[in-house]
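Next up: some structures, all given as structure tokens.
Please treat every number below as a calculation from the coordinates, not as lab data. These numbers come from a predicted model, not from an experiment. Cβ atoms are built from the backbone, for glycine too; each structure is taken alone.
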Structure P
Amino acid sequence: MAGTLSKVINLLGNMGWRYVGFRARHEFMRRSGLLKKKFPVNPPYKQYCTLGQWKQQQVSFFFKDRESLSIPKDPKPELKETVDNIKNGNLLLFSSISANLGKDYDWVTNPDSGHKYDANKHWTEIADYSKEAGDIKFVWEKSRFSYLYDIIRYDHHFNDDQASFVFSEISSWIESNPVNCGPNYRCSQEMSLRVMNWLFALYYYRNSPLLTEEVFGKIQHTIYWHMHHVYNNINFSRIAVRNNHAITETLALYLAGMFFPSMPGADVWKRKGKAWFEEEIAYQVYEDGTFLQFSMNYHRVVVQLLTWAIALSERNGEKFSDVVYDRARKSVVFLRTCMVEENGWLPNYGANDGALFFKLSSSHFRDYRPQLQALAGVLGMDVGIGAQEDAAWYHVDKAGLPWQPANGIHTFVNGGYYLVREPQTLTFIKCGTYKDRPSQADNLHIDIWYKGENILPDGGSYKYNTDAETMRYFSGTASHNTVMLDDNDQMLKGGHFIWFFWSQNAMASLKEDEAYYTFIGSVNMFRYINPHIVHRRVVVKHKNVPVWEVKDELIMAPVGMDMRQKWHVPLNFSDKVTIIGKTKNGEPLMEHKREGWYSSLYGQKETTKEYYFSAENKIIDTYITVETD
């Protein structure tokens, strides 16, 4: 009972009364049926404007129609293969998992578990996860309609009209998903993305004879009820979730109001959506350009949303507040600084569910160059990435001011990131105090890259819904290059995405002299074991050679518990990386080896070599070297 009370008090301290009060009120409304009344089922069809009237609107998209595009044709075989797979019912889920959904997919069957949801059950009665149904994200993935970008790009590059396929897919979804029923009305962010992706298709096929009055009518009717739902449920994202969901939904309201002004409430959606979007960007993107979800991939999600927001507002003679432009520029700077030059990859840091909402190139999912170059171009920046297809679709034509991250030290104190860039190495260290909900228990994790290869990686995410042991491994401390206290995580694991006793009181510095870069950091962690425990880490990077010295110390840790220093090396680099641990007196420590796991892409995992050193006196000196060619 005392432990439960402690968790409740800790949750209140971290999340606040507003969050707890909203969740309690929302759950009462759901259970009582009051929430259901706000979202009517199968409302009567209404036409808000004709197709002709919609086409005559004085509003500009990224492009007028497919006929006006001037993007150079590049008919790559892999794009044709991707589209052939899609049309045969084979879809790549989460940018990583190939799933055979079939040509006549019903839109409500989970391809992972085989469970078929009741498409006529009100969305408030659908669970996000159950043992029988499995992870609902598998159902949402195709219904997001991000795969339309592959179809549209194929249409453009191969001059092969895909309007029939695209409109048949959208019509099939509408007929299979009654308004406010089934799993695909469960998440407002998914609904927002669906509207944005349909909007892209509507403009591309604007002049197609297959975009008939009937087809357009069905689509606009469904879009209205999607945005009605998003607007009336917006506080769930803005209070209970408050992450990239809220940014997506507020932007969708603004865009729906702009591109469908004849819909009831569109003026309110547009006005409030714009104001809310500005508030969310100001709150969620910190002053140094880092992001409150502590995730590289979710930060890229925000980058794409900022690209849509700024480009489309400016095309229509509008502008967001200065803070949006400021945080957009700083986001580009932060992520570009974390990028390795060889391939555009970033550390696999934080939660990563494979999200890439608007994929407008054939680049690898882990390659951030297309999305960063697009936003940089919209902002009038040139970040040394080179031409990318994404920017061409967004019609980015601003002259860029050149900027690239310099070699040397880079600090982002608000987010808690410290980097050393060299021509052949990237050293990335996390050291921060959490004032927003942490994603993973990974403070003082160090990520090391050599010649574009991640030789000491973050373990990744794997899956959000799997067995508790696997979830704890990937989201917890065990899959990171930092320390544990016996087998305990830095924070106490709660349900699903919840951590208790957040790491606090981080202090750090990063300096250089003629021979070394030196990081010194400390964080108050393991607070559920003893509120005074501090992990102190010193990292010394030898200049211009792949050599690192790491000293770890746990202060005020209980007697009888060992400090375990963890290291993870991919199998293909295990014979090139040498890790030696020593006591504070210089005596070698026994190296323990066991099988670890690494997940570069959502839903996939591979074995790694996991090394750890154990010290009862809580002090370990470690020497890391990489064999050079």
Structure Q
Amino acid sequence: MRLLKSVQLPIAWLALTLPSQPATAASLGEVTESFDKELLPVLQDRCMDCHDADAKKGDIDFDLLLKPGELRHDIRLWGKVREQLRAGTMPPKPKPPIDPAQRDTMLRWIQRNEEAVLAMPATQPGPARTRRLNREEYGNTLRDLLGVAKRPGDAFPADGAGGEGFANSADTLTLSPLLIEKYLDAASAAINEVWERGDLRARLLAPVTSDKLPPDKGAELALRPFLLRAYRRPPTEDEVQAVLGVFRQAWQRQPNWDEAMKTMFKAVLVTPKFLFIEDAAHANAKEPRKLDSFEMASRLSCLLWSSTPDDQLLKLAGENKLQDDAVLEAQVRRMIADDKAKALTKDFAGQWLRFTEVFNSVDPDRRHAPDFNGELRQAMYDEIFAFCDQLLRKNGRVLDFLDSDYTFLNERLAKVYEVPGVQGKDMRQVKLPNNRRGGITSMAAILAYTSYPQRTSPVLRGKWILEQLLGTPPPPPPANVGQLPEDEKTVKATTLRQRLEAHRNKPVCAGCHARLDPPGFALENFDIIGKWRDSNSGKPIDATGTMTGGRHFATPAEFRRLLLEDKALFVRSLCTRLLGYATGRTVELHDQPTLLRLEKVLRDSDYRFEPLLIALVKSVPFRSRL
């Protein structure tokens, strides 16, 4: 399995325990000992023939666990094993099912292993990384730094997703010659807009209190506070003089103060110090270090605003107060209440749940969805955005993602949902009149995104639920397995469900589709734009299914109750994604004590988001680096 092979940690990691670990929790050493005695014999008896170094089915190689080491304690690996045991899909048919006593042994060990990892201290942060601003951060930073309304960065090439699936990973935020040219054009456009608007120019030049100063002295007065905000830290004297050199050269070519100032500010906007967010790496660092206060200011503003620190953050950083837990808590609450924190909803929730795809890949066939238009597309996006924003920025209960008795509607979308009494274009919170809908699985943006233009797709919908909500993605389909047609006309002879069940009967397909299809079938009452339907092509909709562990549902509401039973999977998925987004990288083995503690914070706080966010900001991976 790639996760197993990609992470190698010091073996001393295994020996670390906390003095305050719960009396009921086994130490990591005890769990390691019981692995050899209890778990390894079961793996060798029932699992190794398919998951050894030669076969590696599902990209899982249990041979790597034969020797003691940190890989034995990978909670994400064992979480996958636990779900396969719960589903009864491993061992696969026609092999005999695992003995109940062996199954119980494995499940007990998996639980004890998690308890032991939870009790460990988080001592290993990620490595120092330097990355460029992504498109959203660039546009927001120009807005907050200069006050400009235009977003020239929106025309940049799309940023690739890395880490846990987000466009803020150092691994994917490369710099190409084409992008350098676009940065030059964007800097010119931004500074020209400032000079076209007298109020913005006056604000930028406010430190220059007299027009009788020597040109370079006036330039320096305006430059120093600008560099503090642009570089997100105090500039060095060499950096100040280097940029002043640009002003002097421009002045010599053409002694026009305004033009020379514009040239100087443009130069700042194309420097690496502005375009790249730095974590200062210490040569040959062997011990973790806390980020300094200015680095913390940047981390906070990137996480919550996808932008640059404001004056208050920079002031606190200058006073070295961003190392204080109470100050951090206060800043998180202040920043999340600011409208700029809508960036967290857009960039974190939007990429995690993929609802921004309603603008990119949703294009239903108008013969099947005559009600669809640009106004409805926007309302689809606005509904799920407002719902997520309520949960993330107003300390909502995150289990509402899975089920709720409310949503956000305007008149246009309310007609699609058949909810009476909603008028006007503005979104407002609405109590749902029945239990057909609830949470985000029944929202039009998700239902449209997980449909083909001409028909619904239980497979796409099931995959979205497993991958985005529960964090248990299915493996890629085997080569040459075939797929159902995307045109509804070709499946009219039999129902879509009948075609899928025939497909699932193939031995090579059965294992994955046993997990994929039931959550997809649960949403079949919703058409390609999210309208409720009781029949399709004259045939009644069958929205029944059986989830892992033989749990049956007959309606979308019953399915959502089963999702809530799987809230532990959802909590892990949410915490993993949030930790990956906050750190801009993949969650690794050394993050797992932190991950488990974030999950515990969420459970202990009645699943409210704000305590989770504060715990994240205080965590070792967020505030430390090697």
Structure R
Amino acid sequence: MSILETINSPDDLKKVSAVKLPAVAAELRQMIIETCARNGGHLAPCLGVVELTIALHRVFSTPADKIVWDVGHQAYAHKILTGRRDQFSTLRTLNGISGFPKRGESPHDAFDVGHSSTSISAATGFAAARDLDGRKNKVLAIIGDGSMTGGLAYEAMNHAGHLDKDLIVVLNDNEMSIAENVGALSNFLSRTSSSEFVHRFKKDVESFLKRVDVGKGVLHIARKMEDSFKGCFTPGMLFEAFGFNYIGPIDGHDLPMLIETLESVKKLNDAVLIHVLTKKGKGYKPAENNPSLFHGVGPFDIGTGKVLKGKGGAASYTAIFGAALCKLAAEDERITAITAAMPDGTGLSGFAKEFPGRFFDVGIAEQHGVTFAAGLAAEGMRPVFAVYSTFLQRAYDQVFHDVCLQNLPVTFALDRGGVVGSDGPTHHGAFDISYLRHLPNMTLMAPKDENELQHMLATAIELGQPAAIRYPRGNGYGVPLDQTLTPLPAGKAEVLRDGSDGVILALGSMVMPALEAAALLEEQHGVRLTVVNARFVKPLDAGLILDLARKQRALITIEENARQGGFGTAVLELLEEHDLGGIPVLRLGYPDSYIPQGEQHELRAILGLDPAGIAASALDFHSRA
């Protein structure tokens, strides 16, 4: 029996002898690698924090002590050590355990996460609630250096430092290479500065000096000396300025050092930041050598590290977008590209190489990214902000206030519109149509295939006003790609199939399934439906839709978005405004609930948005209309 098989809770981990902890780390890594090789997942981040996770659960006692993970994609070892070892094989699968912490999954998961830079804010709330309730438990926020590029983290640190709560922030730094040249000195500083005696001595001296006549001057000099010394050798000055006691940097793979430091910090009652240096992908060479690829990876061969491709064939929407943007940028020097720390994920890596002066990575800072784009646009540029649908939600006010209100020509390329698969509810693009279409000056589009995506990109840039294009995760259909990119007529849909028994108004990724469903209905039931590729959510093709509504007995709208406030709602509003509210309308889309994790095809089938589901709903509606 492996050591890991004896660990069913953090209490069991505490019983393992210290000499066996490296073996526990090795077994955790092996389980994580094997599971991610089958299911895909966030491999490199999780391998980098194995020792840190062991140390946290060795020293602290969840769920009484609260560990709040930022983003949460590095919490696989945490899940295994907190009673989910036997379920870990179901990671990120339909009805399996989540790839992120979830309160409903385990009491050891203090806070639901999936988006960046939230941990310090949430942990400060936990600490304030603890103090109001008179409890003495510890609260920790585990945040990566990437998440520290988000403004929310600094807003939280500013507040937490001001409150001076008993709060521990662990900064997991997997990018800096400081450890090798200052490792010995860092370890020495960490040992001494985390000592309870040294901490208390410093407090007592400060208190004494404040009480004597010369106290302020001496205290000022003492602080200057301390700041100068620490500023020369550690990056702690920034965090000290926020009111945190800084400790580190320390080696995040040195278990004895981690445990000793955490034990010392546990005895303190102030805001503390521990700076831990780790290596992404630690223990698996392919992930160490290419941490970006293995940050979030699909199934792969363990022996070679080679990612196992799917069915292949057509290029992804993401790749087509990136290539089309490069083509347009070669002809228009006003075009700039912006990403929020995701040049690969959004297809902008090629643009960054071809047009480095016009490419901007703003970090995990979507709010800044949108307003930065507005500034570019105000000076005559044509910025394109490529961002996942779920992450643009973080910058809603900036879209309204800084772009749409000023009617500035910013293009939002919304990747991952619709269900995205195994990342689950925090990452599905389920709401972008609803939260964008009601903003004045916004033009909102969705392509039926990858070729239409190209033309929509040209359309958006040519419009000279705010525009958004939303497209799905995954491959296109392999349709021929036009070499000349021509703007589409604004607000004009296209009829793809004629019928006399009703109309399907389909949007974006639902157009091709709607065509398949219509073919099934005619072949199996003799029901002939007109199918329209809506193209535009705003402005709608009012002329075509109203004409069809007056001629046909019923309308069906289909979208990969929440039904509330979405494309179907826009059609209902149009009919009501023209006194056609009595026409039967069936709206197909997402229900008023969060969609679970699962493969895209599984989720679409469950939601009734695959061809068979659409056909079944349309047939039932036809029989009642």
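Suppose you compute distance in nm of label points 7 Å out along Cα→Cβ at positions 267 and 323 for every structure in P, Q, R: which one lands on 3.5? This value belongs to structure Q. Tell me which structure, out of P, Q, R, gives 2.1 once distance in nm of label points 7 Å out along Cα→Cβ at positions 411 and 539 is calculated. Answer for the origin of the read-out: R.
Once distance in nm of label points 7 Å out along Cα→Cβ at positions 107 and 587 is evaluated on every structure in P, Q, R, the highest one turns out to be P.
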